[in-house]
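K.L.:
Listed next: structures, encoded as structure tokens.
Read the figures in this text as sums done on the coordinates, not as results from a lab. This structure is a prediction, so every number in the text was calculated from the model and none was measured. Cβ atoms are built from the backbone, for glycine too; each structure is taken alone.
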Structure I
Amino acid sequence: MEETSYDEIFSSFEEISNTYKRSDQYFDILYDSSSSLTIQKTPSAENLSVSGKKAGIVARTYVGEWKEFAFPVGSALSNINTKIPKVTGMGDSIAEFEGWNLVKKIKPKIDPTTIPIEDKLERIREMFKYIMDYDERIFNCRITYTESQTNRTFVNNEGSLLHQSIPRTRLSIAPIAKDDSTIEFDYFHKEGQIGFEIFDLVEDHILEQAINNSIEMLKAIAIKPGKYTTILDPNMTGIVAHESFGHGLEADQVLRGRSYLKEHLNKQVASEICVICDSPAIEQQWGSIYFDEEGIRPGKNVLVEDGILKDFIYDRRSASILDAEPKGNGRRQSYAHPVHPRMTNTYFEPGESKLEEIISELKEGVIMRRGYFGMEDPLGGGMQCTSKKGYLIENGQKTQILKAIAISGSVLDVLMNIDAISSDNLSFSGGTCGKGKEDYVPVSDGGSYIRIRNALLSPG
């Protein structure tokens with residue numbers, strides 16, 4: 001199977017799928033193949049982690065609940081017919097969708113698999129040396145390079161024949177500065193559905209900016225806890241959209257009664273200038289997919305429109321129960337993991353305000369930059385999101401640099417107090433999101449700049 005073309009997989013899977021009549025039951029089958037490489041360099045070590053190609057198949061049917069059979073490539077496909085039950089009269093137990101066909105193969109400019117590991121190490125070493133030699137205050141540095149390749153082929157008994165091949169690379173750089181007893185750092189990362197050409201996108205001036213940002217952090221002070229009018233950069237805006245809000249919209253949480261947002265559908269949850277969306281269909285973002293692991297065509301899911309909660313995030317089953325339309329959010333980490341409703345690219349849409357005005361209007365406030373992490377409480381509606389750094393704003397000007405800052409409190413209070421959103425183009429950052437402590441999938445989040453009144457801030 002590993003050497004088989006997707007056309008041949010289509011043929012094999014169709015033959016199996018056709019033995020399950022859609023009028024009696026829903027059936028699908030997914031081939032999943034993935035591989036990855038991670039290189040991390042510090043002054044004391046060069047660590048490599050290689051995950052060779054792992055391939056497997058999962059077949060399932062819906063008979064009031066999912067019945068699944070997953071196995072690594074090498075087992076006989078004929079076992080599916082003995083493991084997945086055949087029933088009658090259950091076709092209407094889950095919503096039916098029109099079948100569709102797609103073959104989407106993202107081809108990077110430079111295929112990472114054609115580059116020897118030693119050449120990859122050499123590029124990282126050159127970058128590392130440039131950073132370490134730039135300024136004597138840089139005494140340490142961490143560079144992490146990751147590449148992955150995911151191939152998925154999907155067939156169901158609604159007539160869908162789908163294949164996607166997605167490369168992803170990420171480069172993360174953290175120069176660490178020291179001055180007397182103070183140690184601080186900032187970070188830079190670049191990622192996308194691209195190949196080894198990522199190194200050509202990180203030019204010397206970008207490295208210099210990352211270095212100078214870390215050196216500037218040596219002057220940072222801790223914020224005094226309190227309430228501030230606060231501006232979030234696009235990275236922080238995305239963390240609020242994803243961590244503090246998006247998880248509460250996952251429909252499995254809603255069905256289990258574990259989301260505070262269950263009672264807020266079609267009610268105001270944010271200021272009227274807010275539009276919050278999730279869309280796997282945005283081209284070539286880190287979290288983009290071209291069909292989900294349930295064969296659903298990706299679409300734009302407008303979660304909040306003019307401050308009103310309009311929709312949740314669905315997989316097939318939750319959409320069927322709630323009589324909703326799924327938009328491509330049924331996702332698996334791999335063939336060996338379950339499907340859950342998950343975010344893809346989650347973001348605030350840009351607004352109408354000029355960033356210069358958003359800042360200049362502030363006599364006293366804070367701007368938070370460089371999202372660091374976030375924690376959500378889908379049941380209680382609380383939040384805490386942390387930036388790596390920030391700045392005091394005094395009389396419309398950035399002044400003192402600040403250490404890590406946490407914004408916390410009620411999610412709905414924060415969203416209702418947004419009073420300006422910049423008209424800057426959408427900006428995304430990519431990462432990995434787990435369902436609890438497992439089932440990790442690639443996601444992106446972002447937006448433009450937002451301003452929040454009376455935000456509760458404390459040292460991060």
Structure II
Amino acid sequence: MRALAVALALAASTARAAPVVAVMPFRDLSGGRGAVGEAIRETVTSDLRQVAGVRVVERGAIDQVLGELRLQASPEVDAPTAARIGKLVGATLMAIGAYQRAGASVRLTARFVNVETGEIVGSAKVDGAAGELLSLQDRVTAELARSAGFAFTGRRRPRLRSLRAVENYGDALVERDDTRRHELLRAAIAEEPEYDYPLRDLDALERRMQDYVARAEQERQRLGLARVDELAARARAAGDPEKRERAYEALLDELHAQLRFRRLTEEARALVEHPPLDRATPPGARLDERARFELILGLCIFKNDPDRVLREGERFLAAHPASPRFDDVKRFMDYAIRWKRKADAGPREAESRIRALPAERRGDPCTVARIYHEARQLREAAAQYERCVADPRADQNALANLINTYIAIPDFKSARRALALMRARFPGAAEGPMGQGWRELPIDAD
């Protein structure tokens with residue numbers, strides 16, 4: 001008697017357990033593109049997730065079993081085969097169905113198969129216009145759910161202009177290449193902008209792709225920094241003067257190639273202030289010349305410090321009058337002088353020009369920002385450009401000016417944020433001639 005009571009208790013527990021549903025791809029009985037069945041399957045799967053008390057098996061687990069059974073290319077399965085697949089994926093119910101198109105009409109059919117017995121325990125059939133396919137998918141789910149004793153309420157769906165959106169979405173679901181999947185999802189959305197499933201999947205895919213890029217960049221930077229540390233250790237350990245000079249040259253070259261201008265400036269300053277070689281010898285003189293030049297370059301790019309550029313530039317010209325870099329350093333110094341003069345006169349110039357504007361234009365942040373920028377009042381310019389680009393109607397020139405202003409301050413973290421906004425609003429603009437100077441932002445300056 002005790003054994004019977006335990007068995008009855010287990011049976012009652014099993015009966016009360018939430019049903020686990022697995023949805024198979026819908027067969028295309030029209031002989032058309034089978035990927036439409038994948039799109040229908042995804043909709044039905046998503047709908048069943050909304051049914052209270054029902055658990056749904058992830059499509060990846062089902063597809064893995066289909067692949068192992070070599071059924072992916074032909075998902076035409078009978079009830080016993082569906083039951084077998086259901087046992088392998090841990091389902092208690094299998095949803096199998098078909099799609100058929102005849103001219104402008106569509107028919108969807110679906111059945112629930114009990115995995116334990118192989119019996120059909122629910123079925124549904126809906127007919128309608130091809131343009132109503134999204135609504136028909138909800139209707140077939142609702143009828144199927146009701147036939148098995150579940151409650152499901154559909155929702156209002158947009159009418160399709162063509163089935164190309166569903167075809168592209170179905171192709172995207174089975175596509176393994178992320179780049180091609182991205183193209184197919186965008187094509188589906190271009191056909192039907194309100195088609196929510198490709199919109200959802202595109203958003204998820206783009207987040208994953210961004211994550212892949214971020215992780216790849218982190219790994220690249222980790223390996224790059226390891227390479228820099230290795231070269232620095234090799235340079236400091238080199239005993240022979242010629243070898244030490246070549247090792248430091250390689251270190252500076254690597255830092256420049258990796259856009260590590262903070263570290264480049266620090267290493268160059270250390271070489272100038274604490275020379276590892278006698279400056280009177282050829283190796284020491286060559287290394288001193290290179291280090292002083294990189295220090296000036298870093299002060300221009302990484303610091304935008306005209307006073308220090310002028311000081312270090314004068315020392316370079318005095319120490320290396322025959323250097324092939326002499327003219328470059330002289331140009332850096334001329335630019336620093338012009339910058340200082342412009343910045344010193346900037347507050348008065350900006351105030352005068354803004355006061356001279358018509359009243360309605362004085363309230364235009366884009367116009368005011370441009371005046372501040374031209375007067376070298378960069379932080380004021382950045383604040384006004386931020387107000388300017390907050391308007392989604394702002395053109396790409398306003399965003400370009402904001403990026404360039406942050407680079408000139410310099411505030412590279414804010415420049416990257418503005419660059420990301422440019423890429424989001426104007427795809428491709430940053431990769432064209434306009435973005436030439438944005439491809440070498442220091443990676444270690446934040």
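K.L.:
helix-only ellipticity at 222 nm (-39500 (n - 2.57) for each DSSP H run of 4 or more, over all residues; to 500) computed as -20500: which structure among I, II?
P.N.:
The read-out comes from structure II.
K.L.:
Given that semi-axes √(5λ) of the Cα gyration tensor in Å, for residues 151-382 alone, derived from a single structure, equals 35, 25, 16, which label among I, II identifies that structure?
P.N.:
I
K.L.:
Matching task: 0.95 is the computed value of FRET efficiency 1/(1 + (r/R0)^6) of positions 135 and 191 (r between Cβ atoms, R0 = 30 Å, to 0.05). Pick the structure from I, II.
P.N.:
Attributed to the structure labelled II.
K.L.:
Using Rg/Rh (Cα atoms, Kirkwood Rh), single out the structure from I, II with the greatest value.
P.N.:
Sorting by Rg/Rh (Cα atoms, Kirkwood Rh) in descending order puts II first.
K.L.:
Related question: Assign the value 16, calculated as relative contact order in percent (Cα under 8 Å, 6 or more apart), to the correct structure from I, II.
P.N.:
I
K.L.:
Among I, II, considering only FRET efficiency 1/(1 + (r/R0)^6) of positions 111 and 207 (r between Cβ atoms, R0 = 41 Å, to 0.05), which has the greatest calculated value?
P.N.:
When FRET efficiency 1/(1 + (r/R0)^6) of positions 111 and 207 (r between Cβ atoms, R0 = 41 Å, to 0.05) is computed for each of I, II, structure I gives the biggest number.
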